[in-house]
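There are structures below to look over.
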Structure I
Amino acid sequence: MATVELPPLPMLQAFEAAARLHSFTAAARELGSTQSAVSQHIKRLEADLGSQLFHRIHRGVRLTRAGQSFYRSVADGLDQLTDGYNRARHQSRNEVINVATDYALGTYWMLPRLRRFRAAHPNVDVRLVTGQQPVTPDQADVDIALLFGNGYDMAAPTRQLFQEAVIPVCSPALLERYGAFTRIHQIAQLPLLQLEADYDAHWFDWPELFATLGIAASPREPELIFNNYTLLLQAALSGQGVAIGWSPFVEPLLESGALTSLVDEPVRSSNGYQIVFPSSQVVDPLVLEFVDWLMEEGRQTAAERSKTRDGEQKPVR
């Protein structure tokens, strides 16, 4: 690209401020300069361009047609320059990894573990972008996404973080109200909490879980329906019903006694949380290092769960 001699930055800043504030005096005040200095900048700029940029009116100035056209370019350019400078200044201090995921994984699995990554990488910031709808790196300004599915229905490259393993869970107080729980079929007598999604989710629902557990009865209509897993677990903790607990999220609550499992072993599927990469971009080495850390955390999660199981259960779908 051919080099073009541009006006000095203070000259462009003086023009932008004067155009926006409709006053040389106000522009000087904002820039920490003087009215005469701003006026001189504008005169030099008009001379360089060969066009009048302002109409001098009583107690102010107004852009000419040429000034209006030039102002749009200058304002946009200064905004981009400011944004680029701020990003570069921030990146010079800390590099940032942008990760998209849902509220549940972010709250119950990512946050408790991120301190370990930060301790090992103090100059790296991890920015979690959470939401109800699944978002891939091709759809948003993120480096990777952690999404639920089987990996095969995703267009972008994936690696499985951990397999889906679910447990029907409830509070001890709920069991006290309904009496001793001795047989798996008694789940059909308990109030159920349901998670729904605004998209085609692949996780276990109650009819599928009942069938997998061999419960002949149909599940009763859910007492409460949520589109947020955090709220669903809060309802279970407060004794309002039985929730389908994703094992990596509810294990700490089971260990503390806040929730009780109604089965001996988790029910598993071929689905799980996937690390989703951009489909057409080279992944930054720092992001790959973060992915390796995630995979190790996923292996540790699976190992911790295996300590409480006597054997393995084959996927059910």
Structure II
Amino acid sequence: MPAPVPAGPAQAAPVLPPPAISTAGVLWMLGSLTSFIGMAVASRQLSTAMPIVQILVLRSLVGLAVAALLAPRLWPELRRHRDFPLHLARNIVHFAAQYAWTLGVALLPLAQVFALEFTMPIWVALFAWAALGERVTRIRIAAIAVSFLGVLIVLRPGAAMINPAALLVLASAAGYGASAVFVKRLTRSASPAVIVVWMVLLQLPMGLALLALTGGWVAPRPADLPWIAVVGLTALSAHYTMAQALRVMDASIAIPIDFLRVPLIAVIGWLAYAEPISAAVLFGAVVIFAANFTAMRAEALARRRARATG
């Protein structure tokens, strides 16, 4: 009988370096959070002068002007009409989400809107599982449960009647999550720039049709013109700068920078609109953020370990 072979020392898990902090990535993320804040403030300003759907139409018109500049370069890809039904479905969902979000910005404290918007990763995980068959890890399930606890802290059911506009913002976060899953599928056959151009081309007629049905056009005042430019340009720059940041920097670093939107918009809401800074909203936002960040960090670490042991 052969002698037993002595067991060697257990192989230690590879020690991974922390994700790199990119100066360019930080600057892109600062541009993104500035754009999102600018879009919210401009939407709030315009909501006092015109209907919500008109804001979306004007926003798309500004986007159309930018798309016209990009059209010559993108035309070869645009004319192939790949996945047009998917583009259409994505933009119907995204348009509805934008309408609900803008209505929330008009009716709710801005910090509450941004806090509830941070539930989007929950919806992305759920829709990606349902539509794309992506696995939902145990830590992601725990994050979803804790995030809903954070939502309850923000909404405080029982302490006061829940504002229906808050539920609209939650619905908009779900819509944005579904839209992100559509984009994930669309990027297999379309560049991000083409996805944005299709967004403008499809959502502009949607807005015009809804505006015609409601008959709510209001002639913009000269004072509205700068805000129209801001809401249109920031709608494009917010997503572009975030995409650029995520190209050069790990999401586990980018997302904490993005979370600075919540305290910053709370201060802006207090200074510009006399909105009280709610401890419950800020605490609930921290709970939502911490749950999603922990899950994201753990999943990113697991992927890096898998690549390292490859």
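So Cα Rg over 2.2 N^0.38 Å, computed for just one structure, reads 1.12; which one of I, II is that?
II
Continuing with the same structure: -13000 is what came out when helix-only ellipticity at 222 nm (-39500 (n - 2.57) for each DSSP H run of 4 or more, over all residues; to 500) was calculated for one structure; which of I, II is it?
It traces back to I.
Now for a separate question. Looking at Kirkwood radius over Cα pairs in Å, for residues 168-263 alone, point out which structure of I, II has the largest value.
Top value of Kirkwood radius over Cα pairs in Å, for residues 168-263 alone, among I, II, belongs to structure II.
Comparing structures I, II by FRET efficiency 1/(1 + (r/R0)^6) of positions 48 and 208 (r between Cβ atoms, R0 = 30 Å, to 0.05), which one has the largest value?
For this comparison of FRET efficiency 1/(1 + (r/R0)^6) of positions 48 and 208 (r between Cβ atoms, R0 = 30 Å, to 0.05), the top structure is II.
Given a value of 41 for relative contact order in percent (Cα under 8 Å, 6 or more apart), point me to the structure among I, II it was derived from.
II
Where is distance in nm of label points 7 Å out along Cα→Cβ at positions 72 and 216 largest, in which of I, II?
Once distance in nm of label points 7 Å out along Cα→Cβ at positions 72 and 216 is tallied for I, II, the winner is I.
Given 17.5 as the derived value for Kirkwood radius over Cα pairs in Å, for residues 104-279 alone, which of the supplied structures I, II does it correspond to?
Of the options listed, only I reproduces it.
Where a number appears in this text, it was derived from the coordinates with a stated rule and is not lab data. All of these numbers come straight from a predicted model, not from anything done at the bench. Cβ atoms are built from the backbone, for glycine too; each structure is taken alone.
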